[in-house]
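Several structures are given next for inspection.
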Structure I
């Protein structure tokens, strides 16, 4: 183990009690955080050795992985698939969408012993890590057991690149253990190369989220009918602390021009649902909660359920994408702008989208959305778009065209993955890798059946 990874591992060990303390704290509002702790340390029951392993941190990454999982299972129906997540909400989303069609466990903390146990128990034939998950000990354990790794749908914001650059030797060591990287954009790929990824292992495949299947609009259309089909409706999606107050401020200003307007408010984190409901009522709003909707008239509708956000976009005329407005939200860096575009809805977003700079630029260049500065600007842009049906429709059509233009990442990523799968891999569910980590990680390994 290098001195840099040894220091990193020592810091993780010191912080382990804090990590479990954080799980316990979050379990006050989400009991699932109190469950399956043994998996966080690499213990657990194996369902299928030799599976293709995909890691998707939470709900957004799970949703991005769904088209790729479907394509992989269609091409290799006998090949088992293991999906790891980090959050219970990611686990719940995976279970609700795929049920028993894939195996699931939590990815262990990046402690040397924990990741070695995980790799030894599951012995995946290939690892596919989604987006920006660079775990030095996990990558080292995989390579030590001859398991090749692909970083898929990879994105790396300038801010994240600067953070990784503070540990240059450890970051370079970690990146060189990747067999291949499928980057969302050329800019993402260049930032990874600057940090130490060998350029010959880089492929730009596009963003898997453009290939997501359209959400079922029925729940949204039903909600729109319940709220009143003729009323202007806007959705504040994936909001963070501070943004709900800004959305309510904008809604109050909006109702001066559109007195019957309705706000659908969808906080990002379920542990904040009760807090946001209390905030709305303290501000004097007539609130209905989706989890306990009694059909009474409301000015604010709280979407306090999980996994329904894309479907509920069908109820809205305009979508504001949270994680992008104000000081605390700006620290987060924004959320996915593809979902409203795929629904044909105009999107509004704040100036703090540092995690989605290229996507923001694409949306603005396509004329599919508008950037707002603050709550007052949000109210003004909402009033304009809601008053102008032709402009609203044009923004929505531009979003649909943008999504159509960028489809195809799933097929390109699957083609890359298949370079590292044997033709008979679907039958060799118990296969183990040979050829060790000393070989070129960019070359597919030869695999033999385990005895």
Structure II
């Protein structure tokens, strides 16, 4: 993708939670090379030597894994960036702490890394030590001093070394904080600065948003895109939809993107393909055409229908897409018909919902037992099983309504419905929201009314 609109097209392993294994990371790098990505930023928050215990060196066997990954990355033409999350406990006035960063960076420089990042995000914007307050007038000044000092040291190692920063204030709209203007004015012009858009996880990022931030920092930012990442409060979500809401002219005011992936590396490839299509030509990018291609590419053409059926009910994310349009529409139509007096046994709309619930169940079975991309299957499995529970709950609700009309015994059906509903309510993941609950509530009210009529 030499003619890309964006000079920087990267992935950042920057999430909280279980970070990738070395094989997962190497596989993702191979995938990235096929789709024009040219940067990989290593910075998972739960890597203790990256963040919580950043002063500690990595074990030798882990450094050997990193060396293999860096060599693999170079062979693919992808720049490997190592980042450090030292802001959690650093003393900005301490030469010893600065030496710890140099030591960590030098270890990676020695295995071939020349691109580095310092992550000062998700920390309190306050000094922790008295000597810092005596040395610096502001938090921004401390960050400028540290980052510029690191930059000059890296350049003394090799003039090709590069440094970027994820600042403490990394999102928002104009006017920005004093901190942002201070680092924009003070940092060396060659140091890149990351920006996640108006929000931490932004529904839309417009040219105006990025332009305003660029003006505040005196350089074009790198967009750190927090989609499809699903960490922290989003761990229940599977972000499997295409990227939307990114301005067609963002390349005019930004250097590029680094995409923060999910803890599920294989499932993240679906969004990464849509990003790659956006990078290639933002003006002609069609998210849904790209999405179909991505589902086929990652899941296999023979699994497309099942994967699409699953994915079209898992679109809840910061992007604000309707979560499960078809299921919501069919459920609303069926409830309208039932409230209008139509029979659950003969209503066409109720039957259409039942057939779609059958389709969800069949899709779940196919993805669990026929999908040969086992990494994707394992990534999706908890959500697939929730989809199956929903399918059973919905069909059992309809079966009860039909049995009531025929004056048949519903005891077993009601027990099974309660079992399915319990599975859904206990499940830690999210799939299709609570779309089917109005139907379930309607069914239970009918059961109560039927009991009353028999008294």
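Rule-based calculations on the coordinates, nothing more; no lab input. All of these numbers come straight from a predicted model, not from anything done at the bench. Cβ atoms are built from the backbone, for glycine too; each structure is taken alone.
Where does the value 25.5 come from, among I, II, when mean projected area of the Cα convex hull in nm² is the thing being computed?
On the way: I: 20.8; II: 25.5.
For mean projected area of the Cα convex hull in nm², the value 25.5 is produced by structure II.
From I, II, which structure was helix-only ellipticity at 222 nm (-39500 (n - 2.57) for each DSSP H run of 4 or more, over all residues; to 500) = -13000 calculated on? This value belongs to structure I. Can you say which of I, II returns 10.4, 29 when Rg and Dmax of the Cα atoms in Å, for residues 50-89 alone is computed? Of the options listed, only I reproduces it.
0.55 is what came out when FRET efficiency 1/(1 + (r/R0)^6) of positions 186 and 314 (r between Cβ atoms, R0 = 35 Å, to 0.05) was calculated for one structure; which of I, II is it? Label of the originating structure: I.
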